[in-house]
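Just below sit the structures, each encoded as C-alpha cells.
Nothing in this text is a laboratory measurement; each read-out follows from the coordinates by a stated rule. Just so it is clear, the structure is predicted and the values come from calculations on it, not from any experiment. Cβ atoms are built from the backbone, for glycine too; each structure is taken alone.
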Structure P
Amino acid sequence: MSWSALVKIIEKLRSPEGCPWDREQTHHSLKRFLLEESYELFEAIDEENPEEIKDELGDVLLQVLLHAQIATEHGAFNINDVIENLSDKLVRRHPHVFAHVQADTPDQVVVNWDAIKRTEQVGATRTSILDGVPKQFPALMRAEKVQKKAAKVGFDWDETSEVIVKVHEELAELEEALSEGDRQGLEEELGDLLFAIVNLARFVKVDPEFALQRATTKFTDRFHLVEAEAKEANLQLQEMNLDELNLLWDRAKDQLRKNPQS
C-alpha cells in the first residue's frame with residue numbers, strides 16, 4: 001500500500017459515495033478523537049507492545065489525514081502542504097544537522113530551537129512570553145509549560161530546596177483554609193499547592209502528567225487485588241471497616257512488590 005493510495009482512501013471516505021460518518025466530520029468534531037487516539041498510543045507505548053503501537057500510530061495518522069482532507073475540500077491546504085511545511089520546519093530548526101551550527105548536547109539543541117522559533121514568530125500576535133500555551137492542555141501539562149516559559153526569562157527558583165519550602169508553605173495555607181471552612185479559599189489554595197507540586201516535578205525532571213498517570217495505575221492495580229482478596233474471602237468491601245480494608249491494602253502492596261509484573 002502506497003502513501004498516495006492511502007490518501008485516496010481518505011478522499012473516497014469523505015466523498016458523496018463514501019462513509020456517512022466520515023463525511024459529517026469537521027475539524028472541531030474530530031478533536032476529541034485525536035485526543036483519544038493519542039492517549040491510546042501512550043498506553044501502547046507504556047505497555048511496550050509493538051503491535052499495539054503500530055496500530056495506534058495508524059489511528060493517529062488517520063486523524064491527520066482526515067484533517068488534511070477536510071482542509072483540501074475547503075481549499076485551505078492539502079496533505080502535501082502539511083508534509084512540505086513539516087520538512088521545511090525540521091530542516092530550519094536543526095541547523096546543527098543540516099547547516100553548520102554547533103550543538104553537541106540536548107540542552108544546546110533546545111536553546112537553538114527556541115531562538116529559531118522566536119525569529120519565526122516575528123509579526124505574530126503574541127504579546128506575552130506565556131503566549132502559545134493552549135488552554136485546552138491538561139491542567140498539569142499547561143502549568144508545566146507556563147512555568148518553563150517564565151523560567152526562560154529568569155522568573156524561576158534557584159534551588160530545588162526552595163521549591164520544597166514553597167510546597168510546604170502552600171500546604172500550610174491549604175490546611176488553614178480547611179480549618180476555617182473557607183470553600184473558595186480551599187479551592188484557591190489547593191490550586192496553588194498543585195502548581196507548586198508541578199514546579200517541584202519540573203525541578204527534579206519528572207513529567208507530572210505521566211507521574212500522576214502512573215500513580216493512578218498503581219492505585220488501580222492494588223485496588224483490584226483488594227477486591228480479589230475480598231471476593232475470595234466472601235467479603236463485601238462496603239461492609240468492611242477501614243482497618244480491615246487497610247489490611248487487604250497492605251497485602252496487595254506486598255504482593256505487587258514480590259510480583260511486580262503480576
Structure Q
Amino acid sequence: MNIIEVTNLSYSYDGKNPALSGVSFSVTEGSYVALIGHNGSGKSTLAKVLAGLNSGFDGSVKIFGLDLDAKNISSIRNKMGLVFQNPDNQFVGSSVRDDIAFGLENRQVPSNEMDAIIEQYSKEVGMHDFLDSAPENLSGGQKQRIAIAGVLAMKPNLIIYDEATSMLDPVGKKDILDLTFRLRKENPSLTVLSITHDVEEAYHADKVLVLNEGKLMLSGTPDEVFSHEEELNKIRLGCPFYISLRNELERQGIKIPSSVHNEKELEDFLCR
C-alpha cells in the first residue's frame with residue numbers, strides 16, 4: 001500500500017520559475033524513505049506541499065489514499081507527524097511539558113494517560129530532566145528534540161522529517177535515528193519520509209530519492225543511488241564515506257562482495 005503518491009508534481013512561488021517540476025514518487029507503508037538534495041533543490045518546498053502549507057500545485061498528491069486538498073487536509077494531518085528544521089517555529093508551549101502536551105490535548109487524550117505519554121517520550125529524546133524548563137532556556141538542539149517528542153507522542157502513521165536532525169550534534173542525530181528505527185520495529189506500519197542533505201543518514205533508508213533543481217534525478221535503494229558517485233559529486237552531494245571508500249577500492253581492482261554493507265563488514269573483509 002502506498003502511503004504517499006506524488007504524480008507529476010510542479011510548484012512555483014511566482015508563477016514563472018518552478019521550484020518543483022514534474023516530480024513523481026511513492027512511499028510504501030512501513031518504509032523509511034530519504035529524500036536528499038543540496039540547498040535550493042526543492043526539498044523544503046516539497047515538504048511544505050506534503051504538509052498542506054503550499055497549495056496551488058500542479059499534478060496529483062495523495063496521502064493515505066486521499067487527495068491532498070482543503071477537504072481532506074484535516075483527516076490527513078490527524079495521522080501525520082511533521083518536524084521542521086527550525087524548532088522555534090514549532091514550540092507552542094510555555095514549558096517542555098506543555099509543548100509535548102499540545103498535540104495530545106488537541107486530540108483530547110485524558111490527562112492521566114497524557115502524563116504517562118509525556119514522561120515516556122521526554123525520556124526517549126533525552127529531555128525528561130527539562131520538562132518544566134521554559135523555551136528561552138533551551139538550545140536549538142534541545143528544542144528540536146522536544147518537537148520530535150511531541151510528534152512521536154501522537155503515534156502518527158506517517159512521520160515527515162524536514163531537516164529535523166540538522167540542528168543536532170552527531171550523538172543527538174544517532175539517538176533520534178535509533179529511536180525512529182526502534183519505533184518502526186515496534187510498529188511495522190509506521191512510515192517515515194526524511195528530507196535531508198545528510199547522505200550518511202540517507203544510507204540507512206530503504207529507499208533514496210535525489211532532488212536537483214526541482215526535478216527528481218535519482219531513485220532507488222541506497223546502494224543503487226550512491227553507485228552514481230560522479231553524478232552526485234557534480235550536484236555537491238557526494239556519497240557516504242563507506243560508499244566512497246568501497247568505490248575507490250573497486251577502482252583499484254579490489255572486488256567487494258555484495259554481502260558487505262557497512263564499514264565494519266568492509267574492515268572485516270579486508271582483514272581476512
Structure R
Amino acid sequence: MEKPKILLTRRWPAVAEAALKVDFDLVLNDNDKPSSPCELSNALGEATNKVGIAVTNKPDVLSECTADLAITLMLARRAKEGEREARSRSWHDWPPTHLVGAKMSGKTLGIIGFGRIGQEVAKRAHHEFGMSIIVYNRSPVPDEILNAVNAKVVTSIDELLPQADFVSLHCPGGQSNRRMIDQRRLNLMKPMAFLINTARGELVDEHALQQSLWFETIGGAGLHVYPGEPKVSAGLTACDNAIVLPYHQPLLRPQCLGFQ
C-alpha cells in the first residue's frame with residue numbers, strides 16, 4: 001500500500017523525522033530555508049491534500065517559553081555591553097560605577113496584554129522577584145487571576161507607563177495596535193524604565209524607540225520582534241542600551257497559498 005506523502009516545510013529534530021518516515025512518504029526541505037509563497041504552493045500540490053483537513057495551531061505551547069524570554073530580557077539588560085567589553089578585552093578592572101544597573105526585585109512591572117503569556121510573566125516576576133504587577137487589558141480579567149499575583153488593574157496604557165520600572169508587551173498586533181507605543185507614550189515612561197517586546201514588532205514605533213534610546217530618555221529596551229523582521233534596523237543594533245534577539249519570519253498568510 002502506498003504511503004501518504006507528507007511535506008515538512010522546515011527541518012525537524014532527527015528523531016521526529018525518523019518517526020514520520022515509518023508511516024509516511026516524507027518530503028524534506030533539505031536546505032531548511034523559508035519557501036516563497038509560490039514554492040510552498042507548488043510543494044503542497046505534490047503532497048497528499050484531502051478536502052476537509054483541519055489546519056490548526058496550539059496557542060499555549062510556547063506561553064511559558066515566551067514568558068521566560070521576557071524575563072531574560074529584563075535580567076540581561078546590560079549584559080550586551082559587558083559581553084562586548086569582555087570580547088574586545090577592553091575590560092581591565094572593576095570601578096564601582098561600572099555597568100551599574102537597576103535590580104528587578106521590588107520594582108514595578110507593567111504588563112500590557114494579560115493573556116496566557118502576560119500571566120506567565122506576572123507569575124515569574126511576582127513570585128520569583130517580588131515585583132509589583134500592574135496590568136492593562138482590553139477585556140476584564142477575573143479576580144482570581146489578578147489575586148494570584150497581587151496585580152493591580154489600570155484603565156489605560158497612559159496610566160500604566162509612568163508607574164512602571166519595566167513595561168512588557170503581550171498584546172496582539174493588527175491595525176488597531178500598530179505603533180501603539182509611539183513617541184508620546186515613550187515620553188510617559190520613567191527615565192530609567194525598560195521596554196520589553198516579545199509580542200509583535202508592529203506594536204512599537206521603531207524610529208521613536210531609537211530616538212528614546214539614543215537620547216537615553218528611557219533606560220533601555222529588550223526586543224525579540226521587529227516591524228521589518230527578519231531584518232533588524234541598524235539604528236537599533238547600534239544602541240548599547242538595547243538587547244536585540246532574532247525571531248523567525250512571519251508565517252505566510254493562507255491567501256498567499258490560494259486559500260481563502
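For which of P, Q, R does volume of the Cα convex hull per residue in Å³, calculated from the coordinates, equal 260?
Computing volume of the Cα convex hull per residue in Å³ on every structure in P, Q, R gives 260 only for P.
From P, Q, R, which structure was distance in nm of label points 7 Å out along Cα→Cβ at positions 189 and 213 = 3.2 calculated on? Answer by label: P.
Computing relative contact order in percent (Cα under 8 Å, 6 or more apart) across structures P, Q, R gives 24 for structure Q.
Suppose you compute FRET efficiency 1/(1 + (r/R0)^6) of positions 13 and 77 (r between Cβ atoms, R0 = 25 Å, to 0.05) for every structure in P, Q, R: which one lands on 0.20? Working through the options, I get structure R.
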